[in-house]
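Take a look at the structures listed below.
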Structure 1
Amino acid sequence: MRRSVLLLFGVLALGAAVATAALSEEFEASVAAASAFRARHLGRTGGSDLVSVRVNDTMNTTGWIALKVDRQIATTVDPEGEDAVWYAAGHAEGAATAHRIDQIYSAVMVPQLPLHPQVRAFVEKHFAFMHTTSAAQRNASTYWRTVHRVLLQVRGIADGYAASGVSVRNNLTHWDVFLLNYNYELGDIQDKYGVSGGIETKTGKRIEGGGCSALVKVTSDDILMGHTTWTGYNMMLKAWKDYNFAMTPDGKDRQRVQMSSVPGAVASGDDWYQVSPAALLVTETTHYNYNQELYAEFVIPETVSEFVRVMVANHIGTDGITWVNAFARYNSGTYNNAYTVVDLKLFTPGVAPENLPDNLVWLTEQLPGMCPSIDVTPIMRGQGGYWSSYNRPAIPIVFNASGFRRMCDAYGALFCYETYPRGLIFKRNASDAVNQATFQDVIRYNNFMHDPLSVCATCSDPPQNPWLAIAARGDLSPPGQKQGNWSAFLGGPSADGGIDAKVGSYSMYHAGRGASVIAGPTHVQQPVFVWSESIVNGQVPHDGQPDRFDFDWVNPTSELLG
């Protein structure tokens with residue numbers, strides 16, 4: 001068995017080389033041009049690179065690896081030179097965090113390999129389409145130029161990793177680093193072909209219709225946006241990234257994207273972003289697609305990856321409307337999320353909820369073949385100044401087309417937008433969020449053994465379930481619980497749930513403080529998660545993680561990167 005696995009891996013490695021080699025000569029030429037520009041710049045300035053990188057690895061003390069990439073040249077250069085800055089940013093990050101990239105790849109990607117042949121063939125075509133098209137069209141539009149730069153950044157990470165000289169286990173290629181970035185989208189390609197992902201762990205992204213919890217709340221003097229990521233505990237090698245290397249499309253301002261992420265990824269994946277100078281807060285929750293026909297018709301290789309589209313939207317979006325419109329272009333139908341975009345430019349401290357201005361908060365919900373958007377500010381005005389998102393599509397056409405209506409009719413509250421327990425908890429608890437501290441408590445809330453809204457309608461012995469909370473704790477699922485017809489979506493103890501939380505606000509943005517973040521499963525009402533003491537230890541790899549997640553909130557901008 002061991003020999004056959006090694007032989008198969010050799011075949012896959014050859015396939016990766018073929019896939020990379022299949023890229024257009026134009027894309028490869030652009031990589032060479034970026035490298036050459038960087039070399040010329042180094043020669044002109046006597047050793048000053050295009051970017052600088054700072055890493056503060058506090059994984060064992062805060063649960064975060066903090067990274068900042070800064071632009072070293074003050075002015076905008078020609079388009080090819082700007083391409084080189086993006087490539088250099090990736091290269092610097094890849095070199096500085098190579099061992100952590102290797103660890104997250106071992107924890108997240110290795111268990112999913114080898115890819116099913118149909119899945120691999122699809123992703124190879126998709127990979128080639130994006131690189132070829134963006135290279136050919138980069139001078140024709142801002143959109144494709146930005147797609148091209150995001151892909152150059154990925155390539156830079158791969159090249160920096162390879163050049164680091166660090167002893168690693170996986171020897172990752174450009175293809176491997178792309179797959180790491182594409183990770184959350186693979187499940188939809190597997191579903192398109194009806195094949196297994198190669199690892200039978202139930203992750204919070206898929207266990208009961210989607211994953212993550214998000215809340216926007218207006219207080220007496222602030223507006224806050226918070227998010228807790230639901231996913232496998234193998235993803236708890238968290239990185240806080242501060243990208244300060246790009247210029248706005250008009251070339252007038254430095255552009256900054258701050259986000260929670262993992263090593264080696266150019267997008268958040270959680271997702272949580274703060275974007276300036278556009279003054280946007282962006283987050284999402286995931287909803288599953290139960291409509292197989294949508295996969296067959298609309299999930300095709302000739303699209304742009306979700307992780308690329310979200311970063312393009314962050315770079316060319318200037319408000320909620322332009323952000324959602326940019327994101328919807330070349331919809332891949334993979335990693336189907338409901339994105340909430342808060343435009344801090346439109347907020348005035350002290351405004352009453354009923355007087356919130358139009359376009360303050362926009363929502364877009366993606367499915368294969370559609371990505372409708374609405375201004376949800378009127379909804380906030382009608383419910384006391386809050387908006388919540390919890391993996392049940394809010395836009396009726398998405399709720400119906402995704403199959404959630406059918407699932408709601410078949411299984412009841414677990415799949416219904418109006419009566420889903422998490423939505424009801426948000427409705428009850430949102431009024432408790434009156435400042436940053438209380439808001440943080442709400443986004444980490446899980447009191448499942450004592451909360452009547454955490455009672456599973458079809459469960460017994462006991463009736464409560466830790467998935468029915470804002471911050472899920474799959475590791476605390478009662479062994480042997482009788483779950484009735486919800487058993488396929490809840491299950492027993494599992495290494496997944498809410499793995500972090502991030503909170504941003506108008507006040508933090510204008511004070512230059514970024515965000516307040518915390519790593520690990522919630523321990524507000526529940527015990528601290530400890531790998532060595534948990535029943536789920538051994539379910540998933542967790543290379544590089546601390547054993548005990550008893551961390552507190554931290555501000556990475558001022559405390560880790562200040």
Structure 2
Amino acid sequence: MRLFIRVFPGLCCFLFLTKGKILDVTYVSWLLDGDPAMSWIGWQFFRTSDLFQIPWGLNPYYGLEISSSIVYSDSIPLFSILFKLFNSLLPTQFQFFGIWILLCFLLQSYFASKLLGLFVSSSRLRFLFTFFFCLAPCFLWRLHGHYSLCAHWVILAGLYGYFNRKFSFSYWLILVFLSSLIHPYICFFCLSFFCIDLLQRALQRQLSFYKVILLFCLCVSILGAGMYSAGYFSLGSDLSSDTSGYRMNLLSVFDAEEGWSRIFPDIPGERFEYEGFNFIGTGILILIVFCFLSFRKGTSLFLKPKMIPLGFFLLFLFFYSLSEKINFADKTIFVYQYPVILEPFHSVFRANGRFFWPVLYTIYLVVMIQFYKSISKKWIELVTFVILIIFVFDLYPKIEFFQKRFDVPTANQKQLVAASPEWTKISKPYRSMYLVFPENKPKHWETLALVALENRLSINFGYFTRLNRVRLLESKNKLAKEIEQGNFSDKILYVFSDKRIWSEAVSRKAEVDLTGEIDGIYFLAPKFLLHEI
């Protein structure tokens with residue numbers, strides 16, 4: 001019963017936002033555009049690979065020469081590997097992202113309740129406070145598409161492990177291993193919380209220096225095993241990624257963007273600052289006002305020696321989230337360069353704005369503790385309930401947006417589902433589909449990938465979070481040479497994004513090759529006419 005009460009706020013918020021429709025594992029039309037398409041299509045190709053391969057997370061048929069693993073299609077390795085074990089029992093069109101989102105809401109609720117339980121004795125108040133964590137705008141924002149990053153519960157679990165009086169190495173070991181199978185950012189936050197927990201336990205002499213080193217080495221070993229299994233190291237070096245712009249603004253905490261508040265405005269900012277969306281939420285801002293107006297007794301939470309490691313860690317996260325370019329609204333007030341030692345770190349973690357999440361949740365916690373200590377116990381539950389209602393009312397336009405987002409396919413999604421049946425006929429004789437030339441997220445990639453999936457073809461393109469630039473260049477050069485020589489493989493269906501290059505290939509085709517255009521996409525099918533005889 002206690003477990004149900006802990007997860008009930010998360011369940012309510014999930015059903016309120018999604019109506020539960022996404023729990024239908026065969027309902028995939030909400031996943032066929034943008035980043036969700038990358039995740040789902042990556043998983044669908046992963047299903048076709050060998051069950052037992054080393055590493056487990058390799059996804060060889062999604063990208064071929066430029067392929068990597070399910071880590072780089074953001075397909076949640078934890079669930080992809082788990083459900084692949086039961087692939088023979090699953091329907092052709094299967095998605096687990098609805099189940100994953102539900103699990104994230106439940107765990108967000110569970111760990112918020114556990115964390116609050118360390119400081120707030122009232123069970124009813126903890127119950128109400130938990131709703132604020134489950135409706136945190138930075139958490140709900142991930143419902144736009146980065147579903148692996150809905151795992152904010154790992155951050156709350158990290159805070160719980162840090163503040164818990166008892167140190168549990170097995171707790172951290174499991175949490176770090178699981179986080180490595182979710183997302184690199186989530187994994188970094190979890191490992192960081194573990195490290196600063198070791199540090200604060202050492203400062204309090206709960207753990208000896210030698211034990212800290214031993215536990216750290218053991219944890220890193222388990223982390224390495226998890227990362228290797230998922231396929232983190234499948235790309236090698238010389239990776240391609242955009243490292244500009246995904247920063248947080250100095251006003252992000254008050255920037256509601258469009259639809260996130262009826263009260264607070266959308267503050268102008270730069271284009272890519274959406275990754276720095278960290279609006280604290282109207283409900284928390286009202287709690288802060290009450291804390292100041294009804295101040296009785298301050299919290300000494302951050303005055304204890306054990307808080308020093310966490311304080312420095314949060315300070316680093318805050319400054320890193322702002323990036324090298326400090327913006328106030330749409331004005332740049334300061335520009336600097338990262339120290340050389342941070343460059344490798346920044347090349348991996350390019351979305352600086354996400355690094356504010358642990359800071360934001362710590363603010364949530366401190367505000368709630370202060371509110372709990374400042375407001376009369378006679379009225380605190382009623383006041384909290386009223387503030388929660390105001391919070392939901394203020395957030396409701398965005399709630400309606402997500403209800404529609406998960407219920408009605410967009411026109412673009414309907415178009416993707418309705419690809420021409422001619423593709424099936426053209427694809428039958430071939431094992432692979434090659435795009436000339438492969439790119440990351442090329443035009444029509446979703447349509448072509450779905451056609452390839454339906455006809456069990458591997459592809460040399462896709463949508464990836466990272467690419468190996470050397471492999472990409474080698475693949476392009478190889479295809480350019482084949483076209484120049486007219487040396488087309490009879491096991492590959494060639495599709496073209498450029499009519500000029502297609503015309504050049506057509507000029508070198510054999511009489512038994514078929515060329516044409518379907519759905520605005522040019523193709524060359526080597527020796528296709530021989531198969532019709």
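Values in this text are rule-based calculations from the coordinates and carry no lab data. Every value quoted in this text rests on a predicted model; they were computed, and no experiment measured them. Cβ atoms are built from the backbone, for glycine too; each structure is taken alone.
Work out FRET efficiency 1/(1 + (r/R0)^6) of positions 43 and 395 (r between Cβ atoms, R0 = 35 Å, to 0.05) for each of structures 1, 2, then name the structure with the largest result.
Result for FRET efficiency 1/(1 + (r/R0)^6) of positions 43 and 395 (r between Cβ atoms, R0 = 35 Å, to 0.05) over 1, 2: largest is 2.
A value of 67, 63, 46 was computed for Cα extents along the principal axes in Å; which of 1, 2 is the source structure?
Of the options listed, only 1 reproduces it.
Quick check: 26, 21, 9 is what I get for semi-axes √(5λ) of the Cα gyration tensor in Å, for residues 67-178 alone, calculated from one of 1, 2. Which structure matches?
Among 1, 2, the structure yielding 26, 21, 9 for semi-axes √(5λ) of the Cα gyration tensor in Å, for residues 67-178 alone is 1.
Computing distance in nm of label points 7 Å out along Cα→Cβ at positions 123 and 507 gives 4.4 for which of 1, 2? Write out the running numbers ahead of the final one.
On the way: 1: 4.4; 2: 8.0.
Corresponding structure: 1.
Which structure, out of 1, 2, was distance in nm of label points 7 Å out along Cα→Cβ at positions 75 and 283 derived from, given a value of 4.1?
Computing distance in nm of label points 7 Å out along Cα→Cβ at positions 75 and 283 on every structure in 1, 2 gives 4.1 only for 1.
To which of 1, 2 does the computed value 1.3 (distance in nm of label points 7 Å out along Cα→Cβ at positions 235 and 515) belong?
1
Which structure, out of 1, 2, was FRET efficiency 1/(1 + (r/R0)^6) of positions 59 and 387 (r between Cβ atoms, R0 = 41 Å, to 0.05) calculated from, if the result is 0.80?
The value was obtained from structure 1.
Quick check: 24.9, 76 is what I get for Rg and Dmax of the Cα atoms in Å, for residues 371-474 alone, calculated from one of 1, 2. Which structure matches?
Attributed to the structure labelled 2.
So distance in nm of label points 7 Å out along Cα→Cβ at positions 355 and 435, computed for just one structure, reads 3.2; which one of 1, 2 is that?
This figure was derived from 2.
Out of 1, 2, which one gives -11500 for helix-only ellipticity at 222 nm (-39500 (n - 2.57) for each DSSP H run of 4 or more, over all residues; to 500) as computed from the coordinates?
Computed on structure 1.
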